[in-house]
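Following are the structures in question.
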Structure I
Amino acid sequence: MHRLNRLDDAKSLYRQALELAPAQPEAWLGLGVLARQVGVVDAAVQSLGRAVELAPDVPECRIQHAGALQEKGLVEQAAEEFRIACRLRPNDASAWEQLGVALQGMGDVDAAADAYRRAYRLVPSASARIKLATIVSPIIASREAMLSQREAVEAELASLLCEPALHIDDPMRAGLWTNFFLAYHGANDRSLQLMYAALYRRVCPSLDHVSPHCSRPREPGARIRVGLLSKFFHNHSIGRTSRGLFAQLSRTELDVTAIFVAPTVDDNCSRFIREHAEHTLVVPQDLARARSMIEALELDVLFYQDIGMEPFTYFLGFSRLAPVQCVSFGHPDTTGIPTIDYFVSNDLYELPGAAAHYSEELFLLHGLGSLAYYYRPDLPQPHKRRSDFGLSEYDHLYICPQNLFKFHPDMDELVAGILRHDILGKLVVLEGRIGHWTELLRRRWNTAMPDVIDRVLFLPRQNPADYVALIAVADVMLDTLHFNGMNSSLDAMSVGTPVVTLPGEFQRGRHTQAMYRRMGAIDSIADGSDDYIARAVSFGTDRVRRDAFRAEILWRNDVLFEDSSVVREFERFFRESVARSETGRGR
C-alpha cells in the first residue's frame, strides 16, 4: 500500500502490525517514513527513533532517522546517525553525501568536504560534485577564510561550466541547495549568482518551463492576478512581513492568491493569511506538480516573497509561470535567475549605481521606511523585567538578537570596542539554531576579543513575544553590519530601544537607516566604525540621552507600522510591471 502511495491504508496497516508485534522494527520504519512523506516531523522522529532502538545495526533505520532529525533542525544528532550509518554501510555513497550535508549545516566544512569526496569516489554523481564545489561555512571563521571560500566556489563553478555537462533529472530529489550564506558576506554576489544559475540550468534542463498563458494577451479590463508565494507563510520573518499585503492590497484592482508550500504550518500568522487572501493554493515540494498547479492560475504576477532561503522556491523560480516574476527583500540578495524579472526595492535603501548589484531589473518604490505593511507587535502583559531573563538591572545591556550567521568578522572590532569602552557593558546574543554555530562563534570571539569575551551572554532562543520583551529591556540594540535587521529593527522601534546602525553598500545593509530617515530621527546612524562604537557607548552609558532618544522614537514610529503607502507602492509596481509586460507581448 505504501509503494502504491495509498498512505492512509498503509498507515492503518502499519499500526495493525504494531498492535500484533510492538517490537517489529520494519513497521516502525515504515510508519516513520510515511510520517516524513506527509510532513509530520515529530511523529517521524519518534517512530524512526523506535526503529533504531529495535534494529540499531540496520543502516536504513539510521538514515531515515537522521533525515527526520535534520528536518526537525536537530542537525548535530542527524550527523551522528549518518556517521553510524556510514560505519555500518561504508560503501553507501548516498549515506556519505547526506553526512556531508549535515556536517556542512553544522559548519564543519572540512569534514563535510571529506564526506562529499568519499561519496564521489564511490559513485561519481553530479549532486556530490556540485555540493563539494559550492561548500561555504554558515559561521565565517575570518574575513580571510570567507574570501578564500568565495574564490574557491567561483573557480569550481567556472570549472563545472567548462566540463562535459553533468545531468540531474530533479534537483530536489538530488538534494541540491541554494547559496543562502553568500548574502551574509558583505559582497556583491551578482557574478556568483549568475554562475550558479547558469550551472543549474545546464545540469537540470527540466528547470526550464514556460506556461502557455505567458505568451497570450491579458483580457482587457480584468483584475491583475497576483500570486504571493513562500514556504514561510507562518510565524516566521517572511510570514510577518507578508501578511499585511494579503489584508491590504486592493481587491478592486487585484486578484490575490496566497501560494503555500507543503507541509504547511498552522499558527496565527498562517491562519491570518488564509483568511485575508482571496484564494489559497498549497503546492507540494514537487517541481512538476507545483508548476502545473500554479500555471493553472494564469497569474499576471508571481511574487516570490523570498528566493534563496530554501531549495524548492529557488528551483521553482527557473520556470516562467507568469509574465511578470519578481522578488523583494525577503532574502535581500539578487537571484541570478534569468526568469526573475524584477527585484523590488526602495529608494531609501539603494545607493547610486545599485542596479549593478542585481541580475534582475531594479524597481524602486519611493520613500518607505520598510517594504512591509508591518503590524505593531504587542508586548506581553505584564511587562517583563530583566530578571525574567536572568539579567542584571545594573549592567549596561547591548543586545544583538540576530541569527549567528549575520555576525560578519567585521563586526568583531565593533563589539570589542564597545565592551572595552564601557566596563559595565554586556552583550546579549541568542544561541544559534544549531548548537555548533554557537561554539564556532565563541571560538572566533575567543581569538578576536579574549579580554572581553566573559561579558558576552548567550541566552536561549526566544518565542516571538519574549523576543520583543527582551529587546525592550535592553539599553541599546546593535545592528549587524552588511546584513541589517528587518523584523528585529521594527520590533526595537516599536518599543523605543535605540538601534545603532552603520549603513553599508548593499540594500541588505541599509534597512535600519531607512527606518530612521522615514521617521526623521537619525541620531543612531553612524558614519564609520569609530562612530558606531561611540554612539553605542553614549546610549549605553548616558541614561538621559538614551531616554530622550527612546521618547523620540516612540513619538515618531507611527510611520513604520501599518503604513498604507507600502501597499500603494506595491500596487503601483504591479500596474507598471504588467503594463510593460503587455507592451512586450505586442499589446
Structure II
Amino acid sequence: MQFGTFVLDVDRYELTHAGKPVRMERIPMDLLILLVREKGRLVSREEIIERLWGKNLYFDSDNGINTAVRKIRNSLGDDAGNPQYVETVLGKGYRFKGHAVIASSVETVQVEAGRSRVMLAVLPFENLSGDPGQDYFSDGLSEETIMRLGQMSPRQMGVIARTSSMVYKQANKSVAQIGRELGVDYVLEGSVRRDGAHVRITAQLIRVQDQTHLWAENYDRQLPGFLEIHGEIGAAIANQVKLELMSEERRQLVRNAPRNPEAHDLYLRGRYHYAKFNLFDAQKAVGYFHQAIERDPSFSLAQSGLIDALMIFVLSGDVAANEVSSEAKSAIAQALRLDPESAEAHTSDSAVKLWLDWDFKGCELAARRAIQLNANYSLAHVHLAHVFSNTGRYDEALSTIQQAMVLDPLSLFVGAMRGQFLYHAGRDLESVEQFKAILGMESRFWIGQICAAKVYEKLGLHSEALVACDLAWQFSGGNSEALSLAGYVHAVAGDSAKAEEYIHQMLERRNERYVPPYNVALVFAGLGETERALHWLGQALEERDVHMPFLLDHKWDEMRSHAEFQKLLERVGFASS
C-alpha cells in the first residue's frame, strides 16, 4: 500500500520511504498496518488494545498506544497538530487520514494483484462427535490440512500456522474480524463427525473481503478412505482462489499421505499432546509416536513428530541430552531416508543439529532446505532465525523471525523468540516491549517470563527480573533455568549469599534429577568465580548441555578473554560458525 512517498508492504512486514527501509518496532508497525487497512475507519482505543495485545492485560496498554502513535508519527514525519496520516479523535481513537493505494512503482515494491500471494487461514475443525475425547482427531485434521495446503504452492499462497489458527477454537468471532487479525484473504471452516470407521468432513471456503461463501463440500468416507481427503480439498481451494497449480504442486497435496489408519490415529494423538509443549504431554506424545511407527515403520511424519517431542525433553524439561540424543538421531536418519522431501523432517534435523550436535552450519542448511520445500512452515523459519541469532548474525535473525511471525502471528513462542533475538542484538528496549505484548496475551507463558527476565537483568532492573524468574519457576513446573537466572541476578546485584543459596539448591536438586551444568556455571560467572564457572562449563561440554549454544550471551563477557573460555567456544563450534 502506497501513501505519499511511503510504501507499506504487509507481506514483507516493511515500511519504505523513497525506496529506503524505515526502521519501526513491532507494536507501532502493527498499529500502522491496522489503521491503513481500515481505510479511514475510526478505530477505538479498546479495539486497538484487543487487536494488538489481547484482553486481560497486566501492563499500561493506554500508555503503550500513545507511545506507538508517537513512534508512527516520528517515522512518517507526521505532525500531531496538523496530521497528514494519523489523526487523533479525542476520547474515541484514531483513523488513517492518508490516501493509500496499491503500490505499483518498480522503484519501491512490486505487488502482483494487490499482494505477492494470497493468504489463507484454516480454522480449527469443529468436533461434532459429541465426545470431547475426539478433539485430538478434529485438531489433528486441522493441523494436517494446514500442513498440506501450506506445502501445495507456497509461492502463490501463504497459510497461517497451526498455533495462530487454534486460538480461534470455539471463539465467537466473525470471519471479518478473524481475517483482519490474521491478515488473510480467505478462511477455511470445517467440521468433523466420527462414528467408528465412518468419518464425515464438511468444509467451506469464505472470502474475507465480503464474507462470500465461495465453495462448500461434504465428504463421507470409511476408514482408511479419508486419508487422502486433503488432496480434494486443496484442489477445490486452488480452483476458487485462482491458483494455477503445476503437476508437482498438485502432487504435494497427497505426496506423503499416511497409509495405515491406526498409525495415523496414533500420530494425531501424538501431535495433540506435543502441541501442549510441556514435559508431561511430550512424554505422552513420544509414546503415541512410538506406537504409530510400530504400526507403520514407513510413516515419516511420525518419525519427525518423535524428534520434535524428544527435543521438548531437553529444551524445556531438564533432561540430559545424552538421554535422547541416540534416539533422536536414529529417528531423523529414518525420517530423511523415508521422505527426503519432507519439510518437517528437515526442520527436525535442523533442531537436532543446533541443540545436540552444535553444528551451526548444518542447522542452517537443514532449515534452508525445509523452507525451500515448504516456505509456509513457520518452525523452519524459527530454527533458521535461532542459529543466526546464536551465532551473532542478528539482522538476519530478526528478518527471518519476522517471516515466521507473518505465518504465525498469534504464537506466544514465535513472539518470545523475536523478543529474545532483539535482546541478543542489543535492542533491549524493543525486546522489553515485545515481552510486554507477549505476556499481556498470556502471563503464564513461562518461556516468555524467563526470556523477559534476561533483558530486565541486562537493563539493571533486578527486581523485575527476579519477579519474572519466580513466575517462570512456577509456570514451568520447576525448570532449573529459573533458579540459575535468579541466582545470577542476585550475584550481579551484590547479594552473594543469596546467589550461593541458589547454587546449593541446584546442587541438591542435581542429586535427585538432572540439572544442566551450564545453569550452575552461570551463577558462578555472576559471582566472578571464573575458575569454578569454567569447571562447570567443562562439565556442560562433556554432557553436551543444550544451553552451550548461548555462550555468546553478554553474561559471559567478563570471561570471554580467558584462554580456557576461548577453547570452549571453539569446541562448541563458534570459531567456525
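Data table
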{"read-out": "If helix-only ellipticity at 222 nm (-39500 (n - 2.57) for each DSSP H run of 4 or more, over all residues; to 500) is computed and equals -14500, the structure in I, II", "value": "I"}
{"read-out": "Structure responsible for 17, with percent of Cα pairs over 36 Å apart, for residues 154-449 alone calculated and labels I, II on offer", "value": "II"}
{"read-out": "Per distance in nm of label points 7 Å out along Cα→Cβ at positions 186 and 378, the highest-valued of structures I, II", "value": "I"}
{"read-out": "Per Kirkwood radius over Cα pairs in Å, for residues 426-513 alone, the highest-valued of structures I, II", "value": "I"}
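Taken together, the values in this text are just the output of simple stated rules run on the coordinates, not laboratory data. Note that the structure is a prediction, hence the values are computed from the model and not measured. Cβ atoms are built from the backbone, for glycine too; each structure is taken alone.
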